[in-house]
Structure P
Amino acid sequence: MTLPNGYALRLASPDEAELVRAVMLRCWTGTVAENSSAYRETVDDIAGQIARGGAVLLWRGEEVVGGGRFHPVPGPAGDKRPWTEIKRVGVARELRKLNLGAPLVAAIEDAARARGAVGAQLGVREDQPRLVQFWEGLGYVRADDVRLHTVNPLTPPPFTMRKWFQGESQVAALA
């Protein structure tokens, strides 16, 4: 997927955790309810997540305007292969109609795949049902057996979704 001119995607390092947090807050504040666990994450929490998984930042020139993270998680029952959880994906509100989300997610998936993941899982807040359609458009399907890395006890359970990366079998690789 291509980005408009002037935009770029790149992996973030753990040293950029403050930048990752700042762009997430920019993208989420006023859109995602205040009881989201994202608002309670610290820079150290985020740096640890980046070190164990990764983060991708979306740049417009010298300005970070979006991003998302991924973290290793167990996959479907019986599948011993590596999986990833995609989380905290966002694009600045004023840029949301530019179709930047799909290339951002593709970059996150590519980075997770490069680290060995055969698929991705995610949760969509119960109060954000329109996002389910966005993820379905990217090939994700509802899956009630997804085990998320972190669950917010202050909110109803999220919609959970899963996607096998292209070329991967949907039949669990039993060990």
Structure Q
Amino acid sequence: MGFLRAVALLAVLAGCGSDPAPHPPVTVDEQAGTYRGVGIGSTRAEARRELGRVAGRPTDPLAPIGADALETGIPPSPRDPRPSPGIAFWRFDDVVMAAGAGRAWLLAVTKQDAVTRAGVGVGNDLDEVRAAYPDAECGTANEGTEYTQFDYCTLRVAPRRYLWFGYDPVRSITMSREPLR
């Protein structure tokens, strides 16, 4: 048997009898305020090491790279928890962070398989969010304004930890040090 045939046979046999392992959901740790180990309290360098390419110009929207801010379901006007010279938005693929004084205070994730520790996330209906978080308060963002209106649910999950699910079905999960409403 020739060398190339042997390599081809080994490649075929290596794939037999096993399905590729399913990817586990990406967990958003709402208690810690993190996604993939970075989040609230992280520096830009720490976030870039874990999340990769970062964009962030003063005129950028509060939305991940390539995303339309009005279509993500991220809270319309989050508050900076401390006085700082200005808010910076660090934009990544499927993630955006808001920071002041060099540290993130808000993290929003739009990745399709992102879920919280309670098992709900992007792609779930708000009814599933309400079932997982009975204390969630739900409403319509931007109601009575000219801006895009969308449904959301929000709640406090820990001291100085607030959680927000935007749109129905959910398009984003946002965590912050300040209430999100």
Structure R
Amino acid sequence: MKKFILFLSVVAITNSIFAQKKTTTSATIKFDASTSIDNLPKAENKTAIAAINTTTGSIAFEATVKNFSFSNPSMQNHFNGSGWLDSDNHPTFIYKGNITDLTAVDFTKDGVYPVKTEGVLTVKGVEQKLSTPATITVKGNSVVAAADFSIKLADFGITGAPIDGGKVAKEPKISVTAELK
């Protein structure tokens, strides 16, 4: 009987440790650099990976640049080209950060929790600090993390005539949504 109780205790502890990290390989990242002159610079990537540690509050996203899909193939070629994101040499966007006040989220109770995250966003090999509001929604064993923010393309060394001419926003809007289990 003692061995059985010990076995159950080990199983419970193991399950608790593994339940701390929730992941997905199908997070969605939307990129919107449209302007009043051009509505085409919009893309979506539905294959981003994401993880959240419910104990430490660490949160991370990674997206393959070539997986962003534009409605205009020409726009997609420019986006991935050496003059813009140079996806052959810089194949991913990466964000690594933390929820600043983890006590604001009860991962054991269903609810919607507004939080702030702080971390580092890496685009085209350039790291920039990023602080943004986010929402954590807990429903059963699922956690949905969502954030909307803007970045300055120039901060990541992304410049060019379409930006200067107003065809591409200097500060595109980024939306990230991930359902993690």
Given a value of 10, 40, 39, 11, 1 for P(r) over Cα pairs in 10 Å bins from 0, in percent, calculated from one of P, Q, R, which structure does it belong to? P
Origin of the derived value 0.7 (distance in nm of label points 7 Å out along Cα→Cβ at positions 74 and 106; candidates P, Q, R): Q
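No value in this document is a laboratory result; all are computed from the given coordinates. This one's a predicted model, so the numbers in the text were calculated from it and none came from an experiment. Cβ atoms are built from the backbone, for glycine too; each structure is taken alone.
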